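Asks: Quick heads-up: structures coming right below.
FYI, it's all coordinate maths here, none of it is from the lab. None of the values given here were measured: they were computed from a predicted structure. Cβ atoms are built from the backbone, for glycine too; each structure is taken alone.
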Structure I
Amino acid sequence: MRVFTELPLADWRSVRQVAETAEAAGFDALMTVELGHDVLAPLAFAALATERVELTPSIAVAFPRSPTVLASQAWDLQANSRGRFVLGLGPQVKGHNERRFGIPWSPPAPRLREYVEALRAIWRCWEMGEKLDYRGKHYTLTLMTPDFSPVRTGLPMVPVTISAVGPAMLRLAGELCDGVRLHPLCSRRYLEDVCLPTMLEGMERSGRSRAHFDIHGGGFVCTGPDEAAVRKAMEAARFRVAFYGSTRTYMPILALHGLEDLGRKLHEMSVQGQWKEMARQISDDTLRIFAACGTYAEVVPEIERRFGGAADSITIPLPPGWELEPVREMLAGIHRIPRAFRGFKTEG
């Protein structure tokens, strides 16, 4: 199994050290999240500080960005990392698109399909010299002049993965994309009973291979060097489970485990602004539905129980000042957990 960890977002001067240390420890990928700061800039600094690790936003919000603008940013990250960039995309929810970004809302799956197709049309134009002629309901791109075209890289096309929760997005991921970024509020049962069959249906539609499709995440990992650190990580995850569980979008996941009443209570508390009190509603047993928990020395079998055979890659966020050797040993154990994913296949 592959393991991602997060880059700092606000302090760009700290990115180099974090990236170099994470690569030395054996992490497979460095990721950013789009929360309060630019999601792509830290990856550019990490690209120059590393030689091996994959670099990816998880995720960049798609619709507020022009496909052409994002295609250019992804192109430069791919070129300057020498082929180690993976574009993670997501639609965000209606409220954020309309009220935070000022973007008109439409059903996300058809629009995101066009977005990915448009990106690839632009990249083929630049790398293979194809005429840009993409025409869809949401995006029409027909102009690309030499002055606005970068030099060919000779590298594979950027892999594109998308976030997905419901059937339409899961099916789209399997049919069109190179991987999926599952939401943290995802149980193993939801992954196996709902996500995987739907993604496989999409792969069958387009003749795609599971071996070249990366299933990432679908839960939390709460770990640290000692029990105190694990409890702290669990409290952070408990808050996030409560926060996500208050959103009606994720009610089907709670319902699968008979937690509909919990979801309704969390939603009501969120309406009343009781954010701090919401986390107390999440018991340890409920938290462990969504999280693998344990110290560095204990967590590998918990990760295998929670993710093994279902996901190909996971994220483990680490606190500042973590020690290299215990983390390296933990990662070696996680790497021994089998996975179906064998690498992206995006040539041409």
Structure II
Amino acid sequence: MRFKLKSTLLSVALAAGFAATSTAHAQAKWEPTKAVEFVIPAGPGGGADQMARMIQGIVTKNNLMKQSIIPVNKGAGAGAEGFLAIKEAKGDPHKIVITLSNLFTTPLATGVPFSWKEMTPVAMLALDQFVLWTNAEKPYKSAKEYIDAAKAAGAGKFRMAGTGSKQEDQIITVALEKATGTKFTYIPFKGGGDVAVQLVGNHVDSTVNNPIEAVAQWRAGKLRAQCVFDDQRMPYKEKITATQSWNDVPTCKEVGVNTDYLMLRGIFMPPGVTQAQVDFYIDLFKKVRETADWKKFMADGAFNQSFMTGKEYVAWLEKNAALHAQLMKEAGFLAK
């Protein structure tokens, strides 16, 4: 009888342990059961759009997941359309969003009711640089020459193009004005692709586009990269133009323009998803980062290849949310 009882208890324990293991295994093995909507809170052609579509192509080419990824541009309201779509999709693991700094600036500038804390942080994929660009036909051989010319022309005579209003491009423009004593007329466009085209056409005098948004025009000899808004030069030494690599572009501080700014390229999910679902995407993006296509994309766009998840990512978000609140206040961009 005692032996029978022990056997029964052992069987129950083994069954319970097997069930627990099976449940944990099932959770760890979660994967999408339908197409994943990849929300882009910006217009076509810009840095976020290019990165999202690059990821889609890499995932498809390398069969990194069974279901397809469908990029969808939802850039209305300075990206609020896209972020609200994620916020409202509570518990839906088949929606992800790629973020840029409008994650912080849009609610501050518009008063639209959303916060990054109302979404689920997944991963920082990279940090994006900003470069001061001018048209290659113009005589300015350095950022200092360009700034001196803008000062000599008088307040508002030189036109700076950027993506959107009261977002990162205009924040940098205001910081540039304060650091150099210049005053530009800022002209907003829908995306970085449009901004680059405007500069090539000489419809504006300069831009602060991301590298990936203007690299094609730089390579073609249409634009000149004057300086990068960072504390250190970009590390990529392979020639992009006939004579220059990204590493040849000086920092703005090197040429007397004491301004720096880096922008997030990260991934969020809706609120209420499980850790197993978050882990699937973290694992997916780790695989994406290992591909040759991603590494080339990072080099072509001169990205800072920082990668973060979990508590480290959340801590970075908290710090940068506070930084943007300060920058927006100083620029006078907070919603009234």
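Asks: Given a value of 34 for percent of Cα pairs over 32 Å apart, calculated from one of I, II, which structure does it belong to? Write down the numbers at each step before the final one.
Replies: On the way: I: 29; II: 34.
Source structure: II.
Asks: While we're on this one: Give the label, chosen from I, II, of the structure having the highest value of FRET efficiency 1/(1 + (r/R0)^6) of positions 148 and 324 (r between Cβ atoms, R0 = 30 Å, to 0.05).
Replies: On the way: I: 0.10; II: 0.50.
Once FRET efficiency 1/(1 + (r/R0)^6) of positions 148 and 324 (r between Cβ atoms, R0 = 30 Å, to 0.05) is worked out for each structure, II has the highest.
Asks: Follow-up. If we compute FRET efficiency 1/(1 + (r/R0)^6) of positions 124 and 292 (r between Cβ atoms, R0 = 30 Å, to 0.05) for structures I, II, which one ends up with the highest value?
Replies: Working: I: 0.15; II: 0.90.
Top value of FRET efficiency 1/(1 + (r/R0)^6) of positions 124 and 292 (r between Cβ atoms, R0 = 30 Å, to 0.05) goes to structure II.
Asks: Of the structures labelled I, II, one was used to calculate relative contact order in percent (Cα under 8 Å, 6 or more apart), giving 18. Name it.
Replies: That value comes from structure I.
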